[in-house]
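Each in structure tokens, the structures are laid out below.
None of the figures in this text is laboratory data; all of them are computed from the coordinates on show. It should be emphasised that the depicted structure is a prediction, and the values quoted were computed from it without experimental measurement.
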Structure 1
Amino acid sequence: MNNTAQRRSSPGIVFFALGLVSLIDDGTANAGLVLAVAGELGLPPTAARAVILRLRNDGQVTSQRIGRSARYTVGSAVAVAQRRWTEHFREGSPPWDGTFAGLLYDFPERDRPRRDRLRRAARIAGYGLLRPGLLISPDDRWHQLAQAFGTDEQAGRILRVGLTLASSNACSIARDLWELDRLAERYREIARTTSRMLANPSGRAGGENSSPIARLYQATQPIYDAVAQDPALPHELLPADWPAHQLGAALARANATLGPSAVEQLHTLKANS
């Protein structure tokens, strides 16, 4: 993995490792095992620790020390987003009342880092930037942000608003704001690529035999990366041919096909750690 690719994929590697390790732990992830999984995917321990530190500072990962070891979990906003994506891809969104929930924000330049953190957290929550200083979502997701940014609301730096548009305008704005055409094509291409990969589940990556953990990562991480951009819109705002079900089916098949051997390898790593 070259340096550019590694920097681009490092957070994805860490989140994948956290999710995989938490399957055999108690819902948290042993730090040493997370680093071992990251190493299987080409991310050295020093680089993995640096990524985890950045994610911790951003509130996307939390840690606690139990005895002599540290344990990691995803932050609350990420956990809520993951549940929302799971429910959305399995069940779809509830009916929409036609009103966007908005966050109107104004931070002085000296608070630019906090403004940037708000934008990143809001993106994870599914908000889109309609105008400079105005984020919107099809429903109120402030509860995902309130713990970190409630003081800004109290100080008037963030105002919660409602926005109602004509239905035709709403669909057009949603299509452009969340780049739904581009996202739909990405979904279809990932689903096709995953199907080809699963037709040869013991295949090669980069000219070398891949480990079970690496094969699971290669098959599922593009799906997770794409889903992380999905705002979980109600069907009233989605194109008629929205292909989310193709991506959900590809993920389920990848986990069923490759997951057991990856978990077996994980147990081996744990026994040897």
Structure 2
Amino acid sequence: MALVNESVTWIADKLPTKPKLGIILRQNLEYWIEGFQEKQRFPFDEIPHFQPSQIPGRKLNLYFVNAFGIPTLVYNGRLHFYEGFTMHEVTHPVRTMVRLGAKTVIITNAAGLVSNSGKLGSFMFLADHINLMGTSPLRGLIYHDSKRRFLSMVDAYDADLRREAMKVADELSIPAFEGVYCAVAGPAFETPTETKFLRLLGVDAVGMSTVPDVQAARQEGAEVLAISLLTNLVGIAGVQDEEVSRIAAKIAPQLAKFLDTYIPRIRERL
């Protein structure tokens, strides 16, 4: 992972202190960052070995902010496997984030609701996942020791982080539940039969991201909290990415309020 280390060196030389927390925001939710007056911004296309998004009009940046006394790295969006990137390219930013010092990572996404456990507009805190993307970012000799090469995913999502997240959501009257996320390669949305299959598997929400970032972050030694914003029903006609983005933007103020309350609560464990 020499390329990751080169990215780490380039970024570390420009930061005032070592970060403790990392956040990956779903695209269109980055306005939360604007609330911080003092911040550093690094466009992806300026960071060595970071790839710009292939989605027209999407500009990805790395931000460094002091979030309630916690030095924090934030990505406004992510790379996706369906854009044509390799899994190593997709997870390069999160590996860089963790190696810079962010040993706790909060990952957000927009997802389709599969089960009856929640409703549109709810938060789902990931308790487990199923990887149906057909590949993994752990392939190859990234690490030689067997523990990290053959990584256990039993505790992929930290139970204490999730427990505190549920408390905060309840206090803020944000509808939330814990559930199972399924990652698919995309970019096509699910058919009715695929939706039935996902329900048989016990899936609560489905999306086209997050699991590769979680696997890479765990391999790097980070603890993870992952949040799905449930923006659409799956297996029905007429689902469009523009509609998903519109609903995600509508939910964004709740996510901002959640982060403002949640981050100070976990300060002591960082």
Structure 3
Amino acid sequence: MKKSCKPILVFVAMLVGGTAMAQEKTYKVALDGTFAPHAMPKLDGGVEGFNVDLANALAGELGAKLDLTAAQWSGLLPGMQAGTYDFLVAPTTVTEERTNNMLFSEGYLNTDFQFAVKADAPAVDSLEGFKGKTIAVNKGSAYDRWARDLESKIGWTVESYGTNADAVQAVVSGRAFANVAGNTVTAWAVKKSTGLKLSYLHSTGKVFAIPFRKGDEALRQTIENALECLKKNGTIARLHEKWFGYAPAEGSAAVTVYPGYGVPDLAGYDATAHEPKCK
């Protein structure tokens, strides 16, 4: 009997192990690999950045594998809707229009307009403080359109450049007083340059969140649970400081666990109360 038990025990162990391996979930996800500091090429290949680290942290919290693809932004949302990707880990701004066509997790970063100025420039605490100044922007960007719409109201002069890096360089060289772009992009530019500092932050009230297809509510709940755990254990705050150079503000999306699932007051929001179950 003792001899005959051994093969059975081995078989059971293999069966249990094989079942565990079979249950390991793989999600197909994607991001834009050229949007620094969220995702950008590494010298030795692959990509790195805040959202790459976020994807890895989500995989660890989920106990799953994320099959990550770096692709052009223009193809990400159509690819997800077509089923190529289960969800996106690219920073995606939640808008009213988008919530009519897809689901979103709760926000994990605020997406605001941030100004950068020379390190020795005077402090500015309002948009009106830029009156008479030259503002450098990335040509054709949302910040370009926004700044030009306010040109006559504020009294600033807007100059457009082919890339945001060129617009930043215009500030460094003194051709412009300030550059305005997304808060995370501006923070990254300042982090890399000792000649710049962060200036006025214009709040938009919008957030970056994880998008899903309509009908994937169960998947959204699973991923949002993991996302909330990363907020509670301080992972997102640590990544914020690593990539943007400063700790997230109290009450910001990076550290706030919101009630329900999704972004409150927008389409697709589910107010069901829940407590995240963390590892």
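From 1, 2, 3, which structure was semi-axes √(5λ) of the Cα gyration tensor in Å = 26, 22, 19 calculated on? So the calculation was done on 2.
Which structure, out of 1, 2, 3, was log10 I(q)/I(0) by the Debye sum over Cα atoms at q = 0.14, 0.18, 0.26 Å⁻¹, for residues 34-89 alone calculated from, if the result is -0.40, -0.65, -1.15? Present the calculation step by step, with values, prior to reporting the outcome.
Numbers: 1: -0.47, -0.73, -1.04; 2: -0.44, -0.66, -1.05; 3: -0.40, -0.65, -1.15.
Computed on structure 3.
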